[in-house]
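**Student:** In the part that follows, the structures are each spelled out as structure tokens.
Read-outs: derived from the displayed coordinates by stated rules, not from any lab. Everything numeric in this text was worked out from a predicted model, so none of it was measured.
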Structure 1
Amino acid sequence: MLHSENQVEAESSKTIERRERIGLALLTLFSIVYFGFIALCAFANTWFASLSFLEVPATVLYGFALIALALVIAGVYGRLSRTV
């Protein structure tokens, strides 16, 4: 190929700032949901453990939802950070 090995793709500071804002917003969203889970486990444990849906405890469903949310947020970040 005609490209040099040390060629670095330059990004504008505007693009970097946009990606940082997107990342911080998504991190804030996930942190709120995650700390809600931690708060329920810490302060309303008996109530939270008594909830169930289709005989699956709410704690387990919330945990799987956190994993799914992390994957969705990663996809959203990837999509938004590539759009112009």
Structure 2
Amino acid sequence: MRRPFFFVAATIIAVFAYLWQQNMSMRMAYKVSSLQTDHDKLSSENDILRLKINSILALEKMDKIAKEKNLSRPDEKYVIYIN
């Protein structure tokens, strides 16, 4: 009489352990997916900020070279803006 009870109890415990493990596995998969999305977003934002830094540094470098060569800014009437 005890043997079937222990077998049923062990089977139920094993099934619950398996289901718990599967549940935790799915939760971790969703978490990893969410973190990957956040990483991709931050990586893209980091690339944009690096480009902005490089463009600012390039302008500062050009300004420094212009000052070293004693160049001056042109009059506004000689400046042509291109879109």
Structure 3
Amino acid sequence: MPQLAAIIRRFPAHELIIRRLYASTAEFRTLCEDYETAQQALERWRSDERKAEEFRLLCEEIEEEVGEQLEKASSWSRQKPREDI
């Protein structure tokens, strides 16, 4: 899943949750794909300060949204009661 590489690099401690959300949530998949695209565009336009700044800000916005979703997923999994077998 190449769309996950960039977001996992940004949030390495949450790799398992990222993979679970990606597999189960269309909205999260879209965020990961958008982040990958924005990261590629940032790299492509690095020599153009104005465009690079636009993509840097877009990446930050997506990171913030991903962070919020990871926090929700983390707190949900901590609150989920264990099922002992």
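**Student:** Here helix-only ellipticity at 222 nm (-39500 (n - 2.57) for each DSSP H run of 4 or more, over all residues; to 500) was calculated and came to -25500; which of the structures 1, 2, 3 was it taken from?
**Tutor:** It must be structure 1, since only it matches.
**Student:** A value of 2.77 was computed for Cα Rg over 2.2 N^0.38 Å; which of 1, 2, 3 is the source structure?
**Tutor:** Traced to structure 2.
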